[in-house]
Structure I
Amino acid sequence: MPIILASTSPIRLHMLQAAGLTVETVAPRVDELAIRDALVAEGAKPRDIADALAEMKARKVAEKRPEDLVLGCDQVLALDHEVFAKPETPAEALDQLGRLRGKSHKLFSAVVAYENAEPVWRHVAEARLTMHQISDAYLEDYVSRNWDSIRHSVGGYKIEEEGVRLFSAVSGDHFTILGLPLLPLLAWLGTRGMIAR
């Protein structure tokens, strides 16, 4: 059965391909920001927001490709009870990083699988990251140097690149931090006989 990734994320695609899976990407065409804002306004928990967004993406693509296994993914950053989105400007990235520095925040990465246009499996993983107390000058330089890359990342950093220098501690697996709970997904695919183990 073909695996469809309801995402245009190059990082998620790379993780799946590096694990030896054959994957096709299809853009889900959902208004993530509007959905996220509505869920936040309703008082939804960050974990539930990540799960709901992942499911909406999977469902959108599965409606057009019901014969395929469709994976929807999403990631939500939570600082206390506040949910962060991808920064839209360098100034917004600088603001987000300034609010994260010296504190711990959580990343919730969700994956939902659809088959026959119905949800058949889901998982939400959590990672906790603690940022150094970084100087304003370094943050400004960091955003200026890395804007083209970090603008695609919730929180305004990429831990797989120079962003790793921002952190003093990380708890949780690397795949979750990159936006896809890969190990639970591979275990599920293995139990279904979709991949060899």
Structure II
Amino acid sequence: MILYIHGFASCGTGNKSDTLKSYFGEDNVIAPNLPFSPKEAIKFLSNIIKNNKIDLLIGSSLGGYYAIYLAQKFNKKAVLINPSLKPHHTLLPHIGKIKRFCDGYEFIWKEEFIKELIALKVKRYEYERYLILLQSLDEVLNYQETLNQFVHKSKVIVEYGGNHRFENLEDYLCLIDNFRRENGSH
């Protein structure tokens, strides 16, 4: 079973989760809306992992940051799609009232959430458990920083062009499935 972890100000329902469900099957992909607090999001996601037979995490942007933490905590593989490696920096300017992209729901992004993100920082990556999917024209995050972090240690695919949303995930579903099946689950 796959757990899809959405990004900042997004929802569990959307293009990526729909694409994953159409390929892997509706019953094989869990794609929840996350609590806004990173601490609460991790607690929520941890409960899903404990109560389901999750063998792969797929995280996009902030969801990639969460997936790194959870993959190492629960000994799982993870696919990171344009992952945010330093959300405590990139989300600092967003403190205040925010509208979710998916449905316009307003929430407050709090300064304490930045501290919660810092507390989730992984000290040492277990690189072999990650497949990284990057697009070079990501307008939100610098793909080169992620590439430099993972390039010689994890499986990394860079598509030149694209954007932060990683619009053509369907082109990589077979690759994701193969990665999921390699050597069983970690």
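Readers should treat all values here as calculations from the given coordinates under stated rules, not as data from a laboratory. Everything numeric here is computed off the predicted structure, so don't read it as measured data. Cβ atoms are built from the backbone, for glycine too; each structure is taken alone.
I have 14.0 for mean count of other Cβ atoms within 10 Å over residues 45-52, calculated from one of the structures I, II. Which structure is it? Provide the component values of the computation, followed by the final result.
Numbers: I: 20.6; II: 14.0.
Of the structures listed, the value fits II.
Quick check for you: by mean count of other Cβ atoms within 10 Å over residues 85-92, which of I, II is greatest?
Details: I: 15.0; II: 17.8.
Comparing I, II by mean count of other Cβ atoms within 10 Å over residues 85-92, the maximum is at II.
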> So log10 I(q)/I(0) by the Debye sum over Cα atoms at q = 0.13, 0.14, 0.17, 0.18 Å⁻¹, computed for just one structure, reads -0.69, -0.79, -1.11, -1.22; which one of I, II is that?
Replying inline: I
> Here distance in nm of label points 7 Å out along Cα→Cβ at positions 61 and 93 has been calculated and equals 2.6, so which of I, II was it run on?
Replying inline: I
>> Between I, II, which one scores greatest on Rg/Rh (Cα atoms, Kirkwood Rh), for residues 53-132 alone?
In response: I
>> Matching task: 3.4 is the computed value of distance in nm of label points 7 Å out along Cα→Cβ at positions 13 and 125. Pick the structure from I, II.
In response: II
> A value of 0.50 was computed for FRET efficiency 1/(1 + (r/R0)^6) of positions 5 and 37 (r between Cβ atoms, R0 = 25 Å, to 0.05); which of I, II is the source structure?
Replying inline: I
